[in-house]
Structure P
Amino acid sequence: MGSKEFLESIEKLVELNELDACALVHGFSKNRSAIKELKDVAGIEKLKTSAYALLRTEGMRFRPTEEMKIIYSQIAEIELKRLAEAGESGFRCGRGHSLEQHKKSLEEVLSKLKPVVN
């Protein structure tokens with residue numbers, strides 16, 4: 001593989017750190033109605049795979065499929081909205097992260113998964 005192909009392959013990788021994974025896991029667990037809607041878009045197996053990947057990690061680097069981009073982006077958007085409405089009193093993180101850390105992380109997830117236009 002030449003250096004150009006190597007750089008192109010790296011550019012398509014997305015990295016989610018432990019905080020990103022934690023914030024998305026909260027999104028999956030706290031937004032059951034959104035999960036039902038995403039089943040229709042992505043299918044139950046892809047939805048389960050996307051959720052379980054987050055549960056088993058303290059961060060991951062991967063090349064997302066279009067379905068994964070949709071799933072993670074939708075969960076991030078819905079969870080950001082829920083956090084804004086719930087405020088500090090409606091937030092609990094077992095890993096010790098703050099509400100603001102989760103919000104910032106979800107915004108970064110959305111940025112990481114934004115389609116790249118060449």
Structure Q
Amino acid sequence: MKKHILTYTIPALCGAAVSAAFILLFALCSYVLGLRREMAGGMAVLAFAAGCFVSGLLCGLIKRHGGLASGAVCAAVMLVITAAVSLLTGSFTGAELPGRCVCAVLSACTGAVIGVNRQKD
């Protein structure tokens with residue numbers, strides 16, 4: 001049982017780290033280039049999608065079967081992590097949740113399917 005939990009937890013934490021790295025990179029680019037505040041939402045979506053993709057990819061590489069199901073579970077774990085962080089910072093609104101769910105499922109399932117179908121070297 002512990003192995004199954006780690007199969008989804010470790011990729012989700014790596015995905016969250018990738019999302020945080022992209023957010024920091026986008027913040028630095030916004031500061032240096034002097035971009036408008038309205039662009040922050042699009043950058044946040046891209047960062048979240050990249051984190052979900054990496055999470056699904058790692059899970060697919062670990063499990064080597066069940067790409068869509070693994071991607072969906074990774075998307076759910078990433079959504080829980082994102083909701084927890086949003087609740088802790090006080091910026092949680094339910095209005096963006098359906099779009100975030102679609103983004104997470106699409107990107108995590110794509111990453112998991114690519115990870116499962118990747119040839120071993």
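Just so you know, all these numbers are worked out from the coordinates, no wet-lab data involved. This is a predicted model, so every value here is computed, not measured. Cβ atoms are built from the backbone, for glycine too; each structure is taken alone.
Could you tell me which structure in P, Q was used to calculate helix-only ellipticity at 222 nm (-39500 (n - 2.57) for each DSSP H run of 4 or more, over all residues; to 500) as -29500?
Q
17.4 is what came out when mean count of other Cβ atoms within 10 Å over residues 16-23 was calculated for one structure; which of P, Q is it? The partial results should precede the final answer.
Details: P: 21.2; Q: 17.4.
Structure Q accounts for this read-out.
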